[in-house]
1. For distance in nm of label points 7 Å out along Cα→Cβ at positions 156 and 244, which of I, II, III scores largest?
2. If distance in nm of label points 7 Å out along Cα→Cβ at positions 44 and 108 computes to 1.2, which of I, II, III did it come from?
3. Match the computed value 13.0 of mean count of other Cβ atoms within 10 Å over residues 100-107 to one of the structures I, II, III, and report its label.
4. Using distance in nm of label points 7 Å out along Cα→Cβ at positions 60 and 236 as the calculated read-out, with 3.6 as its value, let me know the right label among I, II, III.
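A short reminder: the numbers here are calculations on the coordinates, not readings from a lab. Given the structure is predicted, the values throughout are model-derived calculations rather than measurements. Cβ atoms are built from the backbone, for glycine too; each structure is taken alone.
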Structure I
Amino acid sequence: MDLVEYEVVGAVARITLNRPPVNALNGELIADIDEAIGMAEDDAVRAVVITGHKHFAAGADIKRFVDSFESDANEPQASGLAAVVRRLENLEKPTIAAIPGYALGGGLELAMGADFRYMADDAKVGQPEILLGIIPGAGGTQRLQRLIGYQAAKHLNMSGRHVPADEALALGIADKVVPAGDLVATAMADAAEWASGPTKGYAAVKRAMGEGFGRPIDAAMEVERDAFSWVFGTDDAKTGILAFVNKEKPDFTGR
């Protein structure tokens, strides 16, 4: 991987985008992110932080759009990025996007694939594709409305404006805002806490909520029952229940 740094600290994988100056998303960077997420699927990794040098990702590499016109392609990189975001979303462990600088367009779409978003206090997010006469193609119209509500998401997608960290927190895009210098350390510390918990239980929550969202209640409850049945048979469930009965602190292994 030439454009992404991958490091495991304890049980936490840190994925850092490094394509100066702003981590514009081209095919090579998207492929490297995909490879890093694949590495983080290792069971020894129990939480993930994804971040970037100076900026998270300031959108797509617009110059590649011109190439796509010349080759008659009508969705440059969008389907590839959408698959990578979905792979991040489907990781069966807690994930945090730590956002420095800008997370715009595909950058915000990538961040929305994580369970939680931490922003530096001087960071900005947005879906500015409309300013180019196009729309998001990797989940910006869909995940954003699930995250902050239909009307607020419609306004951001139709205005293309950049949202500062304090407003992103109020809207629910960000889960935490911290000083820029503390961003990655805070995300890594919180990820380490998640990594010590019942990893399969977290996976069951993600599965039940992700697959149940928007379904009629009976169908959604079926999804929840299936997830409950699955997680009840895990080692962590036995550990947690026995620890409670014995008035002990559970030592979850993530299995």
Structure II
Amino acid sequence: MLESDKPIGIFDSGIGGLTVYKALKEYLPSESFIYLGDTARLPYGTKSERAVVRFSIDNTEFLLKFGIKALVVACNTSSSIAIKELREKFPGLPIIGVIEPSAKLAMEMSSSGRIGVIGTEATIRSGRYRELLERDGAEVFSQPCPLFVPLVEEGWIEHRVTQLVAEEYLAWMRGKIDTLILGCTHYPVIKRVIGEAVGKEVRLIESGFAVARELKRMLKEKSLLRGDGEGEDMFFVTDFLSKFSRVAEIFLGRKIKIEERKFSMC
């Protein structure tokens, strides 16, 4: 097999990374993807840094069994906490997280430099978005939104409760920002509700498109971009197969075949 024909690995703590997969597939339809959702150990956003690093290494080692040519860390928490360790442990593997591409796109899109960031407790606490944005001169407004993930996974996409929670979290940003980074892969599913809470004039940055753009650039630079044809994709979870299938259909608008793989929980 040619190096360029090898698949690209994607992992997330669960289901939300499918929004990144969807953008990658639309942007790079010829590529093959292997997706792993670590649903047995989610959410990563409430775990210790040590645990997140260990889980991220487990996920990468699993995906390497498929001979992947590149890795996308679709989890914001892993991207903020474990990306450095992954690059050190797997030096020959091109690795892209969701944070750097999203911060870069937000800077390009913002006209005022006043940028909001929302995400899990761990992602916001890590300060990685703030570090990157402030380095480029932005004024950053951050807000953890931990209730968004269970609301999305419950399927309450435009539910009144979701609207009330969004208003509670985000109303204070209204008029203060012109760009908002959706710093969790679940959040694009409720972007309409989020947009109404912060103001419809605010540009919403989804990590999927930002990562797809960066991944294509990197693959082309390394002569790993696959040419013609349509890629074949595989999906794995570590637990909760039926729930993943149900929510995946909401995210992707179609059914997918999913296999289950167990990791040690100790």
Structure III
Amino acid sequence: MGHLERVREEFTRQADTFTVHAVKADKKMEVRFQGAIGAAGDGNILDVACGPGVVTAALAQRAASITAFDATPAMLEKARAHCEEAGLENIIFREGNAQAMPFDDASFDGVVTRLAVHHFTKPQDVMNEVFRVLKPGGRAIIVDVIVSESTEEAALQNAIEIIRDPSHIRMLPEAELIGSIDGSGLEIVEIAGWDANREFEEWTGIANDPQRIGPLRTICRTLAKDGRHAGFGLSINEADELVFFHRWRMIVANKPAG
């Protein structure tokens, strides 16, 4: 099975659970994107790996038009339903591969992506595509979870993530994520970060595959008992629950106007 097929398989199964989580969890994220998009928010926007369309709908309230782009048809259907429920009509839905986007050069005033970089086999290719499809002077917003700069801790966290969801490739350390954006030719204008506390049972429930969860629970509880936080705060709280945090970064960058 190729990676794109694996992504489609995973997110077809996760479509319902992922959508419920995204709609509940992303109210602050909507506001963050709306605040960061700047003047580009009035133009034509591309939402790369749009998932259930939470960010798409938030930006569509102001945009001239927005293209919701995803590799998984089931997710595009969730995005379509979410946007129709909100009464939004300025949205185009397109299926495809973020590493080779089916759009002309300089097509969009803004390009956004949320929680997708760690699913790309070649993140640099995606950043290069973001640069290509942006108009000169356009704005990009890249949001993802990052891992520790420690190679050992990063490898352990990514291994745990892959057991939970085999379409996960690799969360990047902050320096590497920034480097891939710089390497595309985009100019970074703002970096924001925050930690989001998570509960193991809620997080694994989104994956919607009980067969994986038992072994993963055993691994994570053993690590936590041994004091191995894996770079993301893995621990057992007073209620005997597995908890951790995800470390988010939002990077805002512009394509040079010249």
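1. Going through I, II, III one by one, distance in nm of label points 7 Å out along Cα→Cβ at positions 156 and 244 is largest in I.
2. The read-out was computed on structure III.
3. Going label by label, the one that fits is III.
4. So the calculation was done on I.
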